[in-house]
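J.: Got some structures for you, see below.
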Structure I
Amino acid sequence: MPFEGSFEDRLALRDLLDAYADAVNRADSEAWAATWDEGGRWSLPGFGIFEGKAKIVDTWRAAMRAFPDIVFRAWPGSIEVHGETAAMRSYTEEIFLREGTLHRTLGTYDDVCRRIDGRWLFAERRFRPLPQLSKSEVQS
């Protein structure tokens, strides 16, 4: 079943995902960092695996300099709570300008979240880009 666990836990995990997306849209590194566990792990194909909150946040700050105007949206595909850990799959859309051209990237995250001191945080995020359709493919 794609959604299991208490309503309160699933809502708190959705709030975590929404807080992450909001922080990206506002380029707020402190709010974005607040979504991560200290021992977090972030996997981005083509860029590497980043371990530890400090390294993850430093990497994100550097990357965001290339995306001053970005719209980031995320929505859950599944949330499964098992005690103090949860698995969440989410889908993402990023829309941004680069050199005057509008770009759109779709992807999915497979996450492991942990409840620490009563608060859900990302312990691991594994990103996978989804295949992109060309403008001509979309129009046909």
Structure II
Amino acid sequence: MKRIDQLKAGVAVIILNEENEVLLQKRADVGQWGIPSGHIEIGETVSEAAIREVKEETNLDILIKKLIGVYSDPGSQVFAYPNGKVVHFITTCFLAEITGGELKCNSDESLEIKFFGYRSLPQDLLNMHPRWLKDALAEREQAYIR
């Protein structure tokens, strides 16, 4: 196993529009596309963190509809930042719907925010995110633990 500097709790939020397209953000730190996601702050619940991260990154208000899964496999959950730090994330992934706000890049963490069809996802998608999306679209009642 490669060197891991830190273990962090994270959240990811899959948001689908009326056409069943998924909302992705082009991240400023690595220049790749991904599902809106981030870290849980001290004193926050996972759902509070998910709602906050989406608001910070997209300017949208959301309602969490269901838990997609909890992801901890180092094979997909280890992320190397451009500064060299390597973090193992335990990510709680939710499916949410938009309840308000106007879609826009709302932070310096995003270069672009856009909806994509499942068959036309960008090539430069972060490696862990296709699994989360596939699990969300499976419409399984029970959450995944991976």
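J.: Ranked on distance in nm of label points 7 Å out along Cα→Cβ at positions 4 and 20, which label among I, II comes first with the largest value?
T.: The maximum falls on structure II.
J.: Moving on to the next point. A value of -5000 was derived for helix-only ellipticity at 222 nm (-39500 (n - 2.57) for each DSSP H run of 4 or more, over all residues; to 500); which structure in I, II was it taken from?
T.: Comparing all candidates, it corresponds to II.
J.: Oh, and also: Who wins on FRET efficiency 1/(1 + (r/R0)^6) of positions 52 and 116 (r between Cβ atoms, R0 = 25 Å, to 0.05) among I, II, i.e. which is largest?
T.: Comparing I, II by FRET efficiency 1/(1 + (r/R0)^6) of positions 52 and 116 (r between Cβ atoms, R0 = 25 Å, to 0.05), the maximum is at I.
J.: Next question, about the same structure. Comparing I, II, where is relative contact order in percent (Cα under 8 Å, 6 or more apart) highest?
T.: Once relative contact order in percent (Cα under 8 Å, 6 or more apart) is tallied for I, II, the winner is II.
J.: Next question, about the same structure. From which structure (I, II) was P(r) over Cα pairs in 5 Å bins from 0, in percent, for residues 60-123 alone calculated, if the value obtained is 4, 15, 19, 18, 16, 13, 9, 4, 2, 0?
T.: Computing P(r) over Cα pairs in 5 Å bins from 0, in percent, for residues 60-123 alone on every structure in I, II gives 4, 15, 19, 18, 16, 13, 9, 4, 2, 0 only for I.
No value in this document is a laboratory result; all are computed from the given coordinates. Here the structure is a predicted model, which is why all the values come from computation and not from measurement. Cβ atoms are built from the backbone, for glycine too; each structure is taken alone.
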